[in-house]
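Okay, got some structures for you below.
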Structure P
Amino acid sequence: MAAQELFPAKSKPVHVENALGIVNPGACSDPDGSENALVVDALIVGAGFGGLGMAIALKEAGLTSFVVLERAPEAGGVWWSNSSPGAACDVESRLFSFSFAQDYPWTQSHGDRNEILGYFHYLIEKFALRPFLRFNTTVQDARYDAARFVWNVQTEDGKRYRARALVSACGLFNTPSIPDIPGMETFAGRAFHSAHWDHSFAFAGKRIAVIGAGCSAAQFVPHIAREAAGLTLFQRTAGWISPKIEPMEKPLYRFLMRSALMRRIDRWRIYIQYERGYVVQTDANVRAARETAALAFLERQVSDPVKRQKLTPKIAIGCKRNIRSSEFLATLDKPNAEVVTEVIARVDGDSIVTADGRRHAVDALIYGTGFTTTKFLSTLNVFGAAGKSLEEMWNGTPEAYLGVTVAGFPNFFMIYGPNTNAPSSIVFMIECQTRYILQAIRKLARGRVRAFEVREDKQVEFNAEAQAQLRGRAWMSGCRSYFMNAAGRIVTQWHRPSRHYWWRTRRFNEGDYRVEN
C-alpha cells in the first residue's frame, strides 16, 4: 500500500567505505594537479523537502559521505524564498510532512510558511544534518566524467566537488513566471512577484493591482486587501475554489494529536481522502458533484452578481489546480475589491490599460503568476556522458524514467522530476523517490557498481504509458495550466493515484538500467 516508515526504528547504521576509498567527505587533487576537489559518494543540490529527505535517507542508512548544496542562506526551498503574507500549504500538515517525523507540534491544520520553516529546522536538528549542509552555495554546472564514472561539480564561489552520484532536489517552484507586458518599463509605481515579496512597501491607503488569480493570489490577497484603499484583481481564468477544513481549531482534535498512534491514524485518514479525490480526474459524475459544491460555496461567499459571474469557472474542475481558501472569495466581494477579466493591453505610467481602453490607476503591481514549472532544473546546468546538457536534450519537453533518472545521464537522480506531481502530497512522492534512489547509491558507495544509466527503451516505454493515460484525465480537458509545456503536453503530473507510484518505486530494478561494474 502507501505510506510506510522508511527507516525502521531498530535499524542500525552500517558505515561503509565509499567507492573512492573514503568514509567521510575529503579532498583529493584533480588529475592535472589543479585545485583540490571535495570527494563524496553523493552530492545533493537543494535543501527543501527533497534535499533534506535524501540526506536523512543516506544518513539513516549509514552513508555519511555526502553534502547538500543550497543557494539560499537557509533550508526550506520555496518555503524559504516565498515570504508573501498568508503563504501556507493547501495540503494538511500531517500529510505535508515525512511519515518518519510526525512528532512536530503543528498548531495549524494547514501549516503556514513559518511553521513549515520550523519543521525544516526540526528535521535538521532531529537528524543532525547541519554538518552536511552548505548554504549560500550556488551550483554553476555539473559534468559527468564517463572515464572515471564521477560527477564534477563547480560552484559559483569556485569550490569543486566530485561525486559518484548527483541528486537534484531543485523542486518545481523555483523560477517565478513574469508576463511580458508592453510598457511595463514606464510603470511609475512599485512592482514585484509574490515569490520576491517587497516587505518595505506599505499597503495602507494604496491602490493595488494583482495579476493572476491562482493559489498564490488566493493566499496573499486577503491580507493586503485589509489595508489597501483599493484592490484590482486581473483574472485570466476563474478557478474552482473550495474552503479549507481546519480540524486543528477543535480542542478535542489537538488533544488526540498528542498520541503518536492517533497522529499515524490521522495521517492515513488524510492520505486516503486525497487518494479518493483523484477520481475527479477520471469520473465525470464526481467532477459534477464537486462543481456543484464549489458553486454553492461561491454563491455563499459572493453577494455581488456581477463579481459572482466573473468568478464562476468556465473550465472543468480538475483541469487546473484547485484553490483552497476560506477567505479569497469573501475578500473579492468587498467594496474595495474589483475583478477585471479584460485582457491587459499595456502599462502606461501609473495605469494598467485593458483591451477595452479602460485605465486602472494603481500604486503597486503584484504578480501572482506562479512559476515556470515545466522548465525542470532551470537553475541547474547538468551535462551528461556525451557532453550534452539536460536542457538541450529535453528541448522544452522534459521526461525521465519514473521522474527520477534520464538516459544519457549515469548516476544522476532527480527528486520531484517530470511527471511526479501528485494530487495528494508531494512529500509522500519524495519519500518514494528517496527510498528508490537510496538503493542505487548504496550499491555505488560499496563499489559493487560504477554506474547506473537508465535504458532508453525503458524511459520511452514509461513516458508513452504516462502520456497515453494522461490524455484521458481532466488535466487535458481543454484549459491551459502550469501542468503543460508550450506544446500542450502534461509534463508535471503523475498519471495515476500516488499509491501506484509507491508500488513502482519500491524496488530499484537493475534490469531497467545499463550497469557498469
Structure Q
Amino acid sequence: MEDEEIQQSTDLALMGDLTGQGGSGGNRAGSMRRISLILKCAIFATGCAGIVAEFVLSTLATYLIGNAVFQWTIVMSLMLFAMGLGSRLSKVFRQTLLDTFILVEFTLSILCSSSAVFAYGLAAYTVHINLIIYLLAMVIGVLIGCEIPLVTRLNETYEELRSNIATVMERDYQGALVGGLFFAFFALPHLGLTYTPIVLGAINFLVASILLWRFFPLIKRKKVVVSAFAGCSVFLILLAFLANPIIEYGEQRQYKDKVIHAQQTAYQKIVITQWKEYYWLFINGQQQFSSLDEERYHEPLVHPAMKLSAGRNDVLILGGGDGMALREVVKYRDVRSITLVDIDQAMTDLAAQHPVLFEINKASMIDPRLNVVNRDAAAFLREDTGLYGVIIIDLPDPDSIDLMHLYSVDFYRLAARRLQAGGVMVTQASSPYFSNKAFLCIGKTIREAGFSTLAYHNQIPTMGEWGWVLGVRESEVDERTLKQRALSRDYNVLETRFLNNDAMISMVHFGKGMLDADQIDKIKVNTRSNPVLYGYYRAGTWGVY
C-alpha cells in the first residue's frame, strides 16, 4: 500500500476513535457523514472567501491604477491561472493533508487580510504597484487552488468518487455566490477596502481554527500548526487596530496635499484634499476639480448651453454629483425643474452634506427645484419620458472601457430624444490638446447622432487645456451659425467668476491643427460595439502634463 493510502487509513481510524464510532455500523456511518459535512462546510466558507479575495484585489488595482475593466480582467485571469498552478502543486502533498490544508488557510488568512494594507502602504513608495498587486494575486491564487484538491482527497474516505467531487465543487461554487453577494451588497459599500479584507481573512482563520481543534488528535505537526494559529490570531488582532491608520498614511502619501476626507463607496473612492484655502476632489485618484480654478470648467460647461436654448424651464444634468454644474444652473430664475442623475448616492449625499463641497457648490444640492436620481445615466435616458430644454453631460473622462457606453452614438441619440424643440445638449469632451483624437471623436460621434455641433475650449491651470462640445438638433445649422449665436449672447450679465463676453470669444476659436478637417475625416465614430474612443484617449500625451 502506498504511503498516502496508509496515511488515510490511519486518519480514518483516528477519526473513528475521536468521534466515538462505536461498534454499530449506523453510528460509524453517522460519524463519517458528520466528518464529511464539516469538510464541505469548510470548502463552502473558503469558496466564499476565495471569490471575495479576487474581487478585493481587482478593486484595489482599479482604485490605485485605474481602468476598471482592464484591471479586473488581468487580476481575475492571473488568479484563475494561479489556481490551476495551485491545483497542480497540491499533488506534491502526499501525507499530512489535514495539516497542509489548515496551514494553507492560516497563510491565506494573513495574505488576504493584509492585502489592502500592503497595497496602499507600498503605493506610497513605488509607481509599480500594479506589479505588486499582480504578484499578490498570483500567490493568493496558488493557495486557493490548493484548497479543493486537498479537501477532495480528505473527503474521499467518506464518499465515493462520483459524489465526492460533485459535492465538493458544488459547495465551493455555492460559497462563491454567497461571497459575491456579500461583497457587492454589504462588504464594499459598508466595510470598504479597509475592513473587507480583514473579514475575508477571518473566514479563512475560522475555517482553519475549527478544523484544528475539532480534529486535533489527527494533526501530525501539532507545534507547527498551533504556532501558526497563535501567530495568525495575534496578526489579525493587530491588523484590526492598525489597518485604518496604515491605509490613511498610504493614501496621504499619494496626494501632495492634506487629505481631509476619504470615502469608499460601492462605485468609487472619493478623496478631498486641502492646500491653504483651496480644495481638490479626486475620484479613484483622478482629479475632478480644484476650488482654485473650477469655475473655468463649470461656467463654460453650463452657461453657453443655457444661453442658447430656446427654453430652459427644465434642465437635465447627467453626472455632476458634486453640485458644481448645478450651482451654475440654479442662477437662472426661470428654470422650473432640475433633474440631476448620478450613479453614486454617496457622492450626491456628500455634495449636500460635507461643509467643503456645500460651500463650494453654494448649497445648490438643497435647491427646491432639484430632483436627484441615483442611477446610470444611459439607463435613465432609456426609461425617462421627460423632455428638457438643456441637457448637461458632466461625466468622468473616457479613460476606461466601462465608460464607453456613455460616450457612444447610441447614448447621444438617447439624449436627443429627451430634448425639446430648440433644446441644447453639451458635454465635457476631454482635452483637445492632450488627447486631440479623443476630443475630435466625441464631436464626430455627437454629429453622427443627429446634432449640429460647436466645439470650444479653455485653459484650466490645474487640469490643462480642456474642451466641450455643444449640440443642437437643427440639421440646417452649421458650426459658423452656432458660433455666431453663441457670441451674440450677453455673458457679462451673469454672476460668474470667469466667464464673460471676451472669454467666450477666445473659447470658440482654436489654433492651427486642433480641428484639422483631414484628421477629422480619419476619426471613427465611437459605438458600444466598437469603442474606438478608448484607444484615442489612451494614445493621448497625458504623460507630459
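Computed from the coordinates by the stated procedures, all read-outs in this text should not be read as laboratory data. Given the structure is predicted, the values throughout are model-derived calculations rather than measurements. Cβ atoms are built from the backbone, for glycine too; each structure is taken alone.
Some points to look at:
- With mean count of other Cβ atoms within 10 Å over residues 418-425 derived as 23.5, matching label from P, Q: P
- Computing FRET efficiency 1/(1 + (r/R0)^6) of positions 170 and 458 (r between Cβ atoms, R0 = 30 Å, to 0.05) across structures P, Q gives 0.80 for structure P.
- Source structure (of P, Q) for distance in nm of label points 7 Å out along Cα→Cβ at positions 114 and 330, computed value 2.1: P
- For 12 (relative contact order in percent (Cα under 8 Å, 6 or more apart), calculated) the corresponding structure among P, Q: Q
- Parent structure of the calculated result 0.00, given that FRET efficiency 1/(1 + (r/R0)^6) of positions 218 and 338 (r between Cβ atoms, R0 = 25 Å, to 0.05) is the read-out and P, Q the choices: Q
- Which of P, Q leads on mean count of other Cβ atoms within 10 Å over residues 234-241, largest value: P
- Test item: helix-only ellipticity at 222 nm (-39500 (n - 2.57) for each DSSP H run of 4 or more, over all residues; to 500) calculated as -8000, pick one of P, Q: P
- Entry that produces 0.10 once FRET efficiency 1/(1 + (r/R0)^6) of positions 362 and 466 (r between Cβ atoms, R0 = 30 Å, to 0.05) is calculated, selected from P, Q: P
- The maximum of volume of the Cα convex hull per residue in Å³ over structures P, Q, that is, the highest value, falls on Q.
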